[in-house]
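Next come the structures, one after another.
Where a number appears in this text, it was derived from the coordinates with a stated rule and is not lab data. These numbers were taken from a predicted model, which means no experiment stands behind them. Cβ atoms are built from the backbone, for glycine too; each structure is taken alone.
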Structure 1
Amino acid sequence: MDSFQHWGELAALGTALCWTGTAIAFESAGKRIGSLVVNFVRLVIAVFFLSALTLATRGLPFPTDATTHHWIWLAVSGWVGFNIGDLCLFRAFVLLGSRTSVLIMSSVPPITAILGWFLLRESLRPLDLLAIVLTVTGIAWVVSQRRNPNATAPEERGHRTQGVLLAFGGAIGQAGGLILSKYGMQDYDPFAATQIRIYAGIVGFVILFFVTRWWPRVFAGIRDGTAMLRTSIGAFFGPFLGVSLSLVAVQRTETGVAATLMAMTPIFILFPTWYIYREPVPKTVLAGTILAVVGSVLLFM
């Protein structure tokens, strides 16, 4: 089994699958208590999942064996990814609409590849670059074809330039979080590394809520049992399992390749949304899906 060369790529696909489940759960919970509250609560819940797992597998419920290097860089990656990146993205959803914002987020893989080459001296073969282009093109095609009637109204309001900049800020935050995670983690346990990132994210949200005086909304959201159940499901597949798998991915393969496969969530979410909401899947969306799948297969070659 150790001779298998693609554990990183498989972990990246697993991340995309996890984020498919967490997107559906968080969308439902966010409509009840607000996305900012969901973002904070999901991290708190994920800490308990991670502590139980690391206690069982490492005998350490808290990453006390992490070095100063691990703590500093993984904490910074948590702030960049969970706080700055997510806050930019969710604000972009309001100003620009979710469809266009997610389309701009398709730029995460090439941004990650460029940052990985520049900061970590990672190299990609011509076939890898071709595969990234094909996959990102397919994902962007699928997202651009999926019309969300609720996403068009915000685009008609103004603030488009600000929304575009915020969406790119979210993309850079996600890409930067991956790069910083890889540099900070090195050969450290990915699940313990996720703990450090989440602790940093929680601290960031606590500071934000004190500044914005959002604590009453947080406490009101916690009292919503239905929202908490859905947030717990999303926390399991998101910051617990999904984020941990993403760190396994960047640890085992180039960050550009990992980011490309992790961006497959819009493809994977097609079937659940068709099954749950009976959304039709146009032929153009199927074509983009095929293109993205072909690019993903090339990344395994």
Structure 2
Amino acid sequence: MRKSGKQTQEKSVSYAKWGYIFIAPFFLAYAIFTFYPQILTIYNSFFEYYRDGLTVVGPRFVGLANFKTLFTANSAGYVPIIKFLGNTLWLWIIGAVPQFVVAMLLALFFTSTRLDIKGQQFFKSVIYMPNLIMASAFSMLFFALFSQVGPVNQILISSGMVSQPVNFLGMRVSVQTLIGLMNFLMWFGNTTILLMAGIQSIDESLFESARLDGSTSTQVFFNITMPLLMPIFIYVLITSMIGGIQMFDVPQVLTNGYGIPNNTSTTMIMYLNNFLGISKNYGMAGAVSVLLFIITAVLSGFVFKTINKK
């Protein structure tokens, strides 16, 4: 019997190694395409490394000089990195606030058992559809609509509301509003579907118990729905904020890369792109990237700790 047990033990096969084999491609791809470029970016941020015509200057170690340059005021009297960070956060806020409000209202509307909305799959497809349109195409559409020879100006002139074309793309308020509107239209459908999934995962018996106890819809939302929806809400908020900090294509296309008027719509990634695409200053580009990483990590941690606090 002992011999048979020993033979059985020797013949047993361990499948634990297959788990590591299956996840190895992910870690390999992450190391090559994400981790290594991150380390290289941090490394370049400490070097003077740029192209002057056909001459390549550097790489020469300069320590924190690139970061010091970022926080130095320019000839116009302002610190570019501070102004562009403010622009980026403001453009995200004016698009994200209505996005979350509308998405939450739609999610509550479609998941309400009292209303029992029919054709939910159709409405989900419709509200998600703008998310499938490329941001550059969206920007080109709005550029054509609101240009001085576009249909919006033609309607305003023909209706007698204005006597001459309005320069929507030359005013700070209108440009920032259009950027916020585009971000709202592109992402509110995605946010709605995620919040709907979160609400539908909540046990329906909790809502029924609250209604039997005489709770109003407002009390149910703030005492049952929102607390239990908080993990999904935090995830959507943080991913939206990270996407907002990385905003590039919408303002880039709408303003032709100039951040008009007077750089009031220039974002952090547009500022970073100036170093990569125009001056080929890899040292400064690395410094901006590192700063973006730190800002994103700090803001994400702050939002998570603040909202998730009891």
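Details
- Label whose coordinates, when volume of the Cα convex hull per residue in Å³ is calculated, return 140 (choices 1, 2): 1
- Label whose coordinates, when relative contact order in percent (Cα under 8 Å, 6 or more apart) is calculated, return 42 (choices 1, 2): 1
- Looking at percent of Cα pairs over 21 Å apart, for residues 184-263 alone for structures 1, 2, the greatest value goes to 2.
- Origin of the value -25500, where helix-only ellipticity at 222 nm (-39500 (n - 2.57) for each DSSP H run of 4 or more, over all residues; to 500) was derived from one of 1, 2: 1
- Each of the structures 1, 2 was assessed by distance in nm of label points 7 Å out along Cα→Cβ at positions 56 and 280; the largest value belongs to 1.
- Here FRET efficiency 1/(1 + (r/R0)^6) of positions 128 and 248 (r between Cβ atoms, R0 = 25 Å, to 0.05) is compared for structures 1, 2. The highest value is that of 1.
- Origin of the derived value 1.00 (FRET efficiency 1/(1 + (r/R0)^6) of positions 32 and 232 (r between Cβ atoms, R0 = 30 Å, to 0.05); candidates 1, 2): 1
- Each of 1, 2 could give FRET efficiency 1/(1 + (r/R0)^6) of positions 120 and 288 (r between Cβ atoms, R0 = 35 Å, to 0.05), but the derived value 0.70 comes from 1.
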